[in-house]
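Novice: The data blocks that follow each hold one structure.
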Structure I
Amino acid sequence: MMRTNRALFLAFCALALNAQEVEIAASVSFLEGPTVDRDGNVYFTDTRPQRIMRLGTDGQLSVFRENSNGANGLVFDHEWRLVACEGGRNPRVTRTDMKTGKIEVLVDKYQGQPLWAPNDVTVDGKGRLYFTDRKGPEQGAVYRIDPNGAVTRILYTPEVEMPNGLIVSPDDRILYVVETNGREGGARRISAWDLSPQGTPSNRRVFYNFYPGRSADGITIDSEGNIWAAAGLNRRRGTHETLDTRCGIHVITPAGQVKDFIPIWEDTLTNVAFGGPDLKTLYIAAGKTLFKVRTNVAGTRR
């Protein structure tokens, strides 16, 4: 959808989900990984200049961290420390103490081998972190970091293909992982696994298939278990991904059915997160723009 269709886009959004008008919250460079702290401040990554940005509740935009080492996906843990997937020259997952500013490396190697490029991260109800790591167009893995610091690789190619966004259901029983292989015949879908009380996945199935269009990138989940997936393209980008997937936020029920859709006119759509005092404000990272839209269902902080 081109910018000339913005009026049509906003009219559609006023109907979808009984939502208010989608607004531009900030405009920077190429954005990823929004997450919201307990006070409602939004943190997101500006990937090209490699920095983490902060959008205050007063609407003021500032740089939270320069030289972010290629930070991408972000999430706040249960103690409101900022966890970041850093896919730069020193691939790692870090945790920042928001009171002191101290940065702690949670993991940069697994079984003696360096990580490839950590991409996105989420947290479950027990405080365990899950993150994706990937290399090249097809290889990838998903890891779990337990509260005691133990790191376990829980999925690995060919179980998962080019993993990107991921989320755990509100009851901690399902792990959703986005697969984003843009090659011909590549996996472009959200897959789901049953998650044991110990955080071990099993019983893989395709939850939602975007093929042959562009898969989702990032996902979040609301309090009712609906997946909010940032997916699709407005223009081709030199891959085998087609325009069959509409560019916007696809709201998918736990049964795998699209129930609502919020179009976004700007490529490339990357990630989403809920915020606001009632968790009914959805923040959407797309290209150089951070959008926000009010919804009629409360989200989660995962």
Structure II
Amino acid sequence: MKRKVIGIGETILDILFRDGQPTAAVPGGSVFNGIISLGRMGVPVDFISETGNDRVGRTILDFMRANGVETSHVNVFPEGKSPLSLAFLDEHNDADYLFYKDYPSQRLDVVFPEIAPDDIVMFGSYFALNPVLRPKVLEFLTYAREHGALLYYDVNFRSTHASDAIKLTSTILENFELADIVRGSTDDFRHMFGITDADRIYTDKVKFYCPRLICTSGPEAVTLHSEQVNKTYPVPPVETVSTVGAGDNFNAGIVYGLLSEGIRRDDLPRLTESDWDAVIRSGMDFSAEACRNLGNSVSLDFAKQLTIDK
């Protein structure tokens, strides 16, 4: 049976602005963006989420189906509205965000999808920490772990939650312990722990809970720590159109690399340098591609070409 990827996270409609004017409106969300890219690559994908019973929600669901993403585990809530984000691109095509959300009291009322051993689960951002959602998220992650899934955790901890970092620490560490691979940026760890040195982040904050950390730093280096390999990878320069979704698609590329290389959960402790080289290269390729367009995911042309090359 072909391995599948299951994401759990928010859906949102991203409206992108340049020079004060809207230039694009694209369905998005931290885990969502990566799931869409994997769907375009032909990977069997499922997504656990929620959206409103409104025009925006219907647009998001139609977009998921058009990109091969299963929608039967998306809770469509009758009250409240689908969330929006405004992303204001600066001269470097980096985004500053404003979020508009109106959720109902009943959240994430879904039945979990079936999970087979070595399926990959992607989770992260504040969605995986939110006290309102935490019981349901933890129930799913525990269920996935018990069924032998490989869990990939993208920290994605924004500055807007920095003031809550201390009270969220126990949940963050619980996520580290559940995860088979932790990925975070130096900004994420600065907001959470006040440190940005990748070696220290791994040694002081992650290693005790999870033996594998991938630490990114925007256009600078990617640092890997694992049982067998500690390595820094330079990031090739990219001519960007928008950096929205760059990190999300780095995650998608890592997951695609794991699938392409046939790497299963039990293989992780023994991965060699050449194994990790292929996986990290895939992450950087996906991230670079996402930066070249105003969508939040890799382009259909990229997906088609990569499939042909393989």
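Computed from the coordinates by the stated procedures, all read-outs in this text should not be read as laboratory data. Quick caveat, the model's predicted, so the values are computed rather than measured. Cβ atoms are built from the backbone, for glycine too; each structure is taken alone.
Novice: Which structure, out of I, II, was distance in nm of label points 7 Å out along Cα→Cβ at positions 158 and 286 calculated from, if the result is 2.1?
Specialist: II
Novice: For which of the structures I, II does the calculation of Cα Rg over 2.2 N^0.38 Å, for residues 46-165 alone return 1.05?
Specialist: I
Novice: 1.9 is what came out when distance in nm of label points 7 Å out along Cα→Cβ at positions 230 and 254 was calculated for one structure; which of I, II is it?
Specialist: II
Novice: Can you spot which of I, II the value -1000 was calculated from, given it is helix-only ellipticity at 222 nm (-39500 (n - 2.57) for each DSSP H run of 4 or more, over all residues; to 500)?
Specialist: The correct label is I.
Novice: For which of I, II does Rg/Rh (Cα atoms, Kirkwood Rh), for residues 198-261 alone, calculated from the coordinates, equal 1.02?
Specialist: Of the structures listed, the value fits I.
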